[in-house]
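Structures are listed in the sections that come next.
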Structure I
Amino acid sequence: MDLFDYMRENNQAKEAPLAARMRPSSLEEIVGQEHILGKGTLLYRAIAADKLSSLLLYGPPGTGKTTIAKVIANSTKAAFTQINATSAGKKDMEEIVSRAKESSGMYGKKTILFIDEIHRFNKGQQDYLLPFVEDGTVILIGATTENPYFEVNGALLSRSVIFRLESLTKDNVKELLLRAVRDKERGLGGLSMAADEDALEFLADICGGDARSALNALELGALSTPRGDDGLIRITLDVAQECIQKRAIQYDKSGDSHYDTISAFIKSMRGSDPDAAVYYLARMLYAGEDIKFIARRIMICASEDVGNADPQALQVAVSASLAVERVGMPEAQLILSQAAIYVASAPKSNACTLAIGAAMERVGSEKIKTVPPHLKDSHYRGAAKLGHGLDYKYAHDFPNHYVRQQYLPDELLGTVFYRPAEQGCEKQIKEWLEWLKGPGRRE
């Protein structure tokens, strides 16, 4: 590297965003992710000993996936190459593989290939890498914000260790903000600035565990706020709020967050928590989720989890589904809110769900049972000669519109599929059926 190269790289480093400048360069500087990077953990030991195998780093933006890769780059004796799947093509990978083979054959040196946003690679690109990962030509480190079980080739998954990164805690982010404020070499410490406690608390909380977002907001505030009479750049709560604007929801309609949020929404309705249900509904609406998809999930929950405990829940859900298609957004959010809150607040029973599940299991696992002759169709010539429909008792001809007779096949007599719960309308259904079919009941 000549003097001009050195000066160019040095200037680029100084002009890099604060989040990039403050990126840790050693394991000891990393904040958070103690579950995978605490001393003594597998990943910590592997990095410290420079004994890495292929791995996938999976987690939300701003949680340290690239940081971990940079720390590995700084600590390994292997050749380290980084590409981004959004811009790299097969030719780039062919060149990397060629250099890796040369490095291994001539110098006995391993090559670590870090692929950021690996989920952006298509199946063909991932398949190309597979043999070189398998034979050790490259040690793969992939970073992704999406669930790798959905987005990454199964063969690559089986040859990699998956580490899930969690969103940073509020205290983690605040520690990084304080570090940036005080650091005079890489951070903002040389600007003669101060940040109010409530401003740092706000940024650490509102960023949703995304350290990059909080650091970007802090830097924007520092560079755009005029100095006060005391000569200091002061980051107040008002400045922090202005710089970060509103919370950016981490939600990808085709990815992991989509499934996690809809799962939380359904489980909140099932768990009779209308506050949680409407919160997750708001998250989905805010992120632009398909309102028809949300309406379908409410209908399913109304039947699966409420059932006959409140039959009205399904009617509300179906009406909401029709209404949102006719009305559209933004008013559709009112209709979805009403339906979700109704279903969440309704008494619950999964008796109908269990009944059809048990019946389907019996039908699928046993020989088809014979329909009792008196229940068979008798509306055609010759049916009587076959004994079809003979001795059938028409329920409406009897008191309470009920008469005892066999309905299940002979082999299933006495089997109970539907067991009403002690909730809402289903409690009444249970009492009615018990009274109707009770011992000694006269027809």
Structure II
Amino acid sequence: MNKEELIDRLRSIVGKEYVLTSDMDLLLYGYDASLIRGRADVVVLPDSTDEVSRIMALAHRERIPVIARGSGTNLSGGTIPVRGGIVIHFGRMNRILEIDIPNRTVTVEPGVVTLDLQNLLLSLGFVYAPDPASQKVSTLGGNFGENSGGPHCLKYGVTTNHVLGAEVVLHDGTVIRTGGKSQDIPGYDLTGVLVGSEGTLGVAAKIILRIIRAPEAVKTMLAIYDTIEDAGNTVSAIIAEGIVPATLEMMDQVIMRAVEESVHAGYPLDAAAVLIIELDGMADGMERQAQNIMEICRRHHVREIAMAKDNAERMKLWTGRKGAFGAVTRLKPSYMVCDGTVPRTKLPEVLSKVIESGKKYGLLIGNVFHAGDGNLHPLILFDERNEDERRRVEKATSEILKICADAGGTISGEHGIGVEKLQEMSFVFSENDLNVLREVKKAFDPEGILNPGKVLPPAV
């Protein structure tokens, strides 16, 4: 089938205005928040599961690659059409289909923006807990594909802990339903396999999510440290004490300076690091727990610790944290995020090695991360137009992920593998491990048309 015939067939499925073919459209859908670039043959915007199914059936018959896409905020090249083909964009499938308060679930289409759902639920006294920093624009289909986390993943877990089921379109257009509102559904946990598969096994067209009651009370603290080591040791000590805060976030001086220039959140520019510590839950006993945390911080040489006096002050702190990735563009035009995870007790040691890696390659690195669960986000700042600098960034990125793996951690906490981390998969998987994963991919997608070239490196 030639390109013009493909376009005509797609127009017959979704309508002429929802098939995009201009050079500008193909350029816009050829990148995400990574450094990878590609070019689709065509972009199509379906409006229903049936339309997605018909698109997939057409792609299957003609052996055309298909890439499902939301807002493109992912950071590892997962939505890049590296082999051309059809990009399915879910901008029209953005409906909240059902809010089922008695069963504590909400059913959504993949194009729903995360924060839109969270704001609606909050007005009803409920919460959808995963809160990626990109929540203002990231979509729930993307969160499903990447198994996204966020600051509150320490207490509440990542996306997979909140997905109860899904309606999924397979490689040949077959529609299946996995999981559901009932607990302990028998058979293989296909929902668990699909969440985090980065669109390489199927395309989610509807998602059933778990919701929980909004917490009765929230307390947010800012702890200021003169050394990163003291901040890291505080994190381990809080968890060892048996306290599980809602969040334990860390930022270093590089990040704080960028954030202050951008949003004026009130971070100290002369400190080495800060922790944002948040408690939520029942009001009864929370003050006592906050005092326990403050005492732990003091034992680990905190310079100063303060409680947000009201919601406005709390939101100011969080605006700074969630705006960190955007703020660093004030320092350099480009950045590479190393999304690695290590045991909490290894944080000081690994952070020291990350800083050394930056010095080795002559690169500025800022650190902002989910300290509570050891999920590091070193931001390597550079100018991608400088080829030599870009090569050094790629070497430093791989070295930092190896440091994480060697410390007993792994190469991704929430940003996925995509294209950028293919070679680093060998840091945490043997060839036998990878072969089993390849068999899973083949079982779901025998022709290899679903988001090809992602997640799994070629067989040796």
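Values for this structure:
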{"read-out": "Computed 0.95 for FRET efficiency 1/(1 + (r/R0)^6) of positions 38 and 174 (r between Cβ atoms, R0 = 30 Å, to 0.05) - originating structure among I, II", "value": "I"}
{"read-out": "For mean count of other Cβ atoms within 10 Å over residues 182-189 computed as 8.2, the structure of I, II it came from", "value": "II"}
{"read-out": "Structure with the greatest value (metric FRET efficiency 1/(1 + (r/R0)^6) of positions 134 and 238 (r between Cβ atoms, R0 = 41 Å, to 0.05), set I, II)", "value": "II"}
{"read-out": "Structure from which 0.05 was derived, FRET efficiency 1/(1 + (r/R0)^6) of positions 294 and 334 (r between Cβ atoms, R0 = 25 Å, to 0.05), options I, II", "value": "II"}
{"read-out": "When FRET efficiency 1/(1 + (r/R0)^6) of positions 278 and 366 (r between Cβ atoms, R0 = 41 Å, to 0.05) is computed for each of I, II, the largest belongs to", "value": "II"}
{"read-out": "Which entry (I, II) yields the derived value 16 for relative contact order in percent (Cα under 8 Å, 6 or more apart)", "value": "II"}
{"read-out": "helix-only ellipticity at 222 nm (-39500 (n - 2.57) for each DSSP H run of 4 or more, over all residues; to 500) from the coordinates reads -15000; which among I, II", "value": "I"}
{"read-out": "Of the structures I, II, the one that 29.1 was derived from, the read-out being mean count of other Cβ atoms within 10 Å over residues 142-149", "value": "II"}
{"read-out": "Answer label among I, II for the case where Rg and Dmax of the Cα atoms in Å, calculated from the coordinates, equals 31.9, 107", "value": "I"}
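A short reminder: the numbers here are calculations on the coordinates, not readings from a lab. Remember, it's a predicted structure, so these values are computed and weren't measured experimentally. Cβ atoms are built from the backbone, for glycine too; each structure is taken alone.
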